[in-house]
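Quick heads-up: structures coming right below.
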Structure I
Amino acid sequence: MPAVKRPARQGRRWIVRAEPTRLRDVRYSRLRHRGPGGPLVALACLLAAGPAVADFAHDRARAVLTQAAADLCPAAIDDPAASEGALAGALAGLALADVEDLGPPGNWVRREIRFEDRGAHLALVLTATRAGGGLRRVVLEVHDTAAHRPLMMALADGDCGVRQGRALHYDGAGAAEELTLLGPDLRTVEGRDPLNPPVPPGEDPGGVTVAHIDSGVNYQLPEIAARLARDAAGRPLGYDFWDLDDRPFDGDTGRSPFFPIRHGTPVAGLLLKEAPQVRLLPFRYPRPHMRRMADVVAAAAAAGAAIVALPMGSNSRAEWEEFARAAAAHPELLFVVSAGDDGRNIDETPLYPASLPLENMIVVASADAFGRLAPGANWGPAGVDLMVPGEKIEVVDFRGARGVASGSSFAVPRVAALAARLKAAHPEWRSEDLKRAVLARAVPPLERGAPKVAVGWIPNPAEDY
């Protein structure tokens, strides 16, 4: 059923979507304002004043969130139009601006309600989800709309009780530098996560250069810092193509700036574990501007990479057009790409870049230890080359703790590590030689029925050939 848009009134936009969709980016709606700035103008001034008054700015944001949780939840969620009588005290000056529902008409499963005070350059966003007709979770966020950045959030349960909070702190240039983890009072600090720390000093480790395109890596972990590719002066060669700086620190904030996905560190750690010969070249992928993927490929080639690990993808071919052209223009690079984990045949429903027709690419899917396609892993008898064990693999996570991980993302570094070991043993081999040697390791899968992949299964990619 197509989206239904109700007529706007008094600057409010109401949208009902027939089915939930996956939201990847922080979205700012086009809004109208009515009414004066009110007392929240002070918060905008504090936000613009810089780090010297950042704590006081967070105090004001805390007051907004605390009162919103108490006065707007659940009444304003059930009936957003009835919220105006509760917009007093710390909420004075705010006006209802936008309501967006996801789910069947009249029976939403996700509702986003936005209040804004344009004079104060402040937005309060409530995002509620429900299951079985009952409220399940509410996320409340305060945003500085002048600087287009989030400031603080509170996570509440179905009874509107705040369970935790998070606050973002910015440096003088406006870049997010720390994520503070808060207790239910939104005041007690329970942890601090850096967001863009400097790369520790070190020397180039030498070895086979493998570019790793992902959400970045936690280069503060000693086992990763020691393996970073560096120039003669010790400067790291990795790069953040999202923020455009030389600090590709792990964090995909596309879905939420308060809950960054730390995907790159365990993937890179597995690569380094299975290939001690690797000189790691980490790149944080350019989520806001995927056309920069051409620059990523060029940087990998310029740094002398032989292999590129790419454990990511999306449904949009347009996002990967620049990558496709650049990858084809650099046949000396061997790309090892994830088939994805959507439980589908990508020959019929493509996923990119896995479905691109590139000769210098190996597409891998996760299998269990018995040669069967892993539950949820994508397949394709023409478009997926290999299955390798990628379930319950021991990894080191973002914080340096040991655990297990599963999925085609963790099949990628195992094949990239195999290719790196082959390259170390045969430095003269080109990408086509490496690809041929990797695929030659495959054997027929043990599962019955029609083939799920084009070549076969590698029972243990970590074994010496």
Structure II
Amino acid sequence: MKLFDLRGGVHPEGRKDLSAQRRIRPLPLPKKLYVPLQQHIGAPAAPVVSVGEHVLKGQLIATAQGAVSSSIHAPTSGVVAAIGDHAAPHPSGLPAPTITLESDGEDRWVALGELSDPFALSPEEIAARVAAAGIVGLGGATFPSALKLNLSRGVQTLIMNGGECEPYLTCDDRIMRERATAIVEGIRLIAYAVSAGEVLVGIEDNKPDAIAAMQDAARGSAVRIVAMPSMYPMGSEKQIIQVLTGREVPAGGRPADIGVLVHNVATAYAVQQAIRFGRPLISRIVTVSGGAIKAACNVEALVGTPVQELIDFADGYAQAASRLVLGGPMMGQEFTNTNVPVVKGTSGVLALTPKEIGQAEASPCIRCSTCVRACPVGLLPLEMAAHIRVSDLSGAVDLGLKDCIACGSCSYVCPAHIPLVHFFNYAKGDLASQERAKLKQEATKKLADARGERIARIERERAEAMAKRKAMREAKERAAKEAAAKAEAV
């Protein structure tokens, strides 16, 4: 298959050998699980259980609120110990609404409905079951998968992302090696649900065992496995589309605008489990790695498991960690509190050493344009950063800030060690705050205008009623005078 060139990109040291040869192992059942109500883009889910209630594994404990939201299910059987704030897996370390579940040790499932022929369902029924299972994109974006299915009916090409271009991470590699048959069935179900005409699975060529396993599982089907060059950020949605199809997603647009839908291979496995066996998304594969970890590995962890339990399962630290990261080192989130829970979007837990971080003091930009050549989107990182430094966010937006995918390639190659991607993430956050403030002002203005109109209407109606009563009174008085005048004349 012909592949197309990808502009920019970098080749960071992979360090995947630390965990790639370790089979997926189930994590021991935790005594307590902290299940956040927001593990997805959109509004937090609303609890449907109460403190003290006993729940079964897979039972619905919080319902989605709106289209861009996702339901939450009990990761194991036990008692709801609390519904309140708990430390969230976020760089801020601030607490977030969470359901705390005390395990009863039985790990007893709620009644599930298994299907012998999931392809007998209609596309609408598949999307509904995916929504009911609380499935979100497991590549990191955590966009509700059912919404993507409903918005992408009739796409020309379905692309399954098995790139896993982030250094250290091998969770997708291992799941493709060990669960390829189920993944391919999930891919076929997604393709059927959106009526895709072409199905491509892109896997970086540094994963030969995963490619072979997926090819064996896909044999005889319309699913086509494609080996892609190993480059970061090959696994990013827009970049994998460009490499496999030669098409480019327009600025501000969606893949569906050019007839493409992209899903992660782990998401396909979750879809297969939900449709075939009725199992909601309550666990995921997580890579535990980094130079500070004694025994890097891949584990299947229940949602809500404290990160410290994953580190302990990997035999703890070989040396003090200089940085802890959730996800990959390029786009992951730094954290300090190891009591934060695993969530649906947690692909990795990394404990990095000073040597791996390679920290250096930032120096002034030398205008070498290395960041420009590395940017996979074709932006001007140095110019955008210059505008952001002087608080000219509109100037940065004009240069394409909103098209930045925050891959960190520019920061990685910068010889001056300028944290360019931090500037862009800060600016995006500031823009989002301004947009929210603007929407709030507009909503307040609408309410004030509506109140003004309501008061004016009431005053107008009151004046009209008074005028009407006055007219009736005057007419009555005239009639009385006329009657009196007639009586006198008689």
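A short reminder: the numbers here are calculations on the coordinates, not readings from a lab. The shown structure was predicted, so the numbers you read here are calculated from the model rather than taken from an experiment. Cβ atoms are built from the backbone, for glycine too; each structure is taken alone.
Just a few scattered comments:
- Of the structures I, II, the one that 3.7 was derived from, the read-out being distance in nm of label points 7 Å out along Cα→Cβ at positions 138 and 370: II
- Computed 10 for relative contact order in percent (Cα under 8 Å, 6 or more apart) - originating structure among I, II: I
- When Rg/Rh (Cα atoms, Kirkwood Rh) is calculated for each of the structures I, II, the largest result comes from II.
- Structure (I, II) behind the derived value -0.50, -1.32, -1.37 of log10 I(q)/I(0) by the Debye sum over Cα atoms at q = 0.14, 0.27, 0.29 Å⁻¹, for residues 258-321 alone: I
- Here helix-only ellipticity at 222 nm (-39500 (n - 2.57) for each DSSP H run of 4 or more, over all residues; to 500) was derived from just one of the structures I, II, and that gives -5500; the source is I.
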